[in-house]
1. Consider the structures 1, 2: one of them gives 21 for relative contact order in percent (Cα under 8 Å, 6 or more apart) as calculated from the coordinates. Say which.
2. When mean count of other Cβ atoms within 10 Å over residues 62-69 is calculated for each of the structures 1, 2, which structure yields the highest value?
3. For Rg/Rh (Cα atoms, Kirkwood Rh), which structure out of 1, 2 has the highest calculated value?
4. Once distance in nm of label points 7 Å out along Cα→Cβ at positions 22 and 142 is calculated for every structure in 1, 2, which label goes with the largest value?
5. Supply the structure label, taken from 1, 2, corresponding to percent of Cα pairs over 16 Å apart, for residues 14-101 alone with the calculated value 58.
6. Quick one: helix-only ellipticity at 222 nm (-39500 (n - 2.57) for each DSSP H run of 4 or more, over all residues; to 500) came out at -13500 when computed from one of 1, 2, so which one is it?
7. Kindly point out which one of 1, 2 the value 1.5 was derived from, the read-out being distance in nm of label points 7 Å out along Cα→Cβ at positions 38 and 70.
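Derivation of every value follows stated rules applied to the coordinates shown; laboratory data play no part. Since the model is a prediction, treat every value here as computed from it, not as a measurement. Cβ atoms are built from the backbone, for glycine too; each structure is taken alone.
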Structure 1
Amino acid sequence: MSRTIRYQGAIIRNDHILLIKHREYASGDDYWVIPGGGREDGETEEECVEREMMEETHLNVTVKRLLLDEPGHPDEAYPRLKTYLCIPMAGEAYPGYEPESEAAEQYAITEVGWFDLRDETTWETKVITDPFTYPLLQRIRTVLGYSKVINYQGG
């Protein structure tokens, strides 16, 4: 099945978003992303997101709504990205696995982390300097109302 859309979940709890860290085997590099992947035959978009969140974070989530539907980056595998707002319902977040052998041969999920949407100054440098994840997080923050206004110092 050709996968042209990456279905990803913005898992939000107490003003924090959950990211997973991938470590590439070939280079040893690691980077933070929001969990997600491709839809399987017979799945709805919401079922896909729920399954991906369970596989990659061990969290049972409820999909609330579509946040973003946008083109993917030209260098990435998916030409389109759909990001859904997810609320954790059960489980404790810890690194999951990549069931697809192609991806599992390239990287592992090594860590999970909750990042405060209210204060990006608390984020790891790898998140802030990432050319894909950081802009995505800014778009998610904007859609959810966590805009840069929170850094306003005026009177």
Structure 2
Amino acid sequence: MTTYPSLRIAVGGDHAGFPLKKVVVELLGNQVEKLIDCGTHDESSSDYPDFAEAVAREIVTGKADRGILVCGSGVGVSVAANKIKGIRASICHDTYSAHQGVEHDDMNVLCIGARVIGSELAFEIIRSFLGAKYVPEERHARRLEKMLRLEAEGLSKSSPN
């Protein structure tokens, strides 16, 4: 069993992601330095942006190093999380994307679709995500800097085509 003793992880998901989120919390509970369960805590209808915000808040305030979000498809939580400054979230339904997103793009939130993949594949993807580290090679750092600039500046009506 792999452990991640120096990682603080925030986990969240809506009602569609709840069954998978629940087993992810159980799996990671004693494998990480700290696990923050941002909800939901049952299968009652809930709104995925609330949990994307809760997980992102833990990361941007420095209480968590990375986050895991689970909804039905992974799309909603990914879109919502990426609206928050400092968050680089992506849907990953394979192990390569999960580690490559961290290594090349400094991804800090993994998004999973509970209705798309099963728990065993989810666990493999999570292990790949948590085991990866950002590799600040010149090309990766240059691209990350461009993403951070886009985030800071945004687009406006006066922006050139």
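1. The value was obtained from structure 2.
2. On the way: 1: 14.6; 2: 21.8.
Largest one: structure 2.
3. Numbers: 1: 0.96; 2: 0.98.
By Rg/Rh (Cα atoms, Kirkwood Rh), the leading structure of 1, 2 is 2.
4. Numbers: 1: 2.4; 2: 4.9.
Max of distance in nm of label points 7 Å out along Cα→Cβ at positions 22 and 142: 2.
5. On the way: 1: 58; 2: 53.
This figure was derived from 1.
6. Working: 1: -6000; 2: -13500.
The value was obtained from structure 2.
7. Details: 1: 2.3; 2: 1.5.
This figure was derived from 2.
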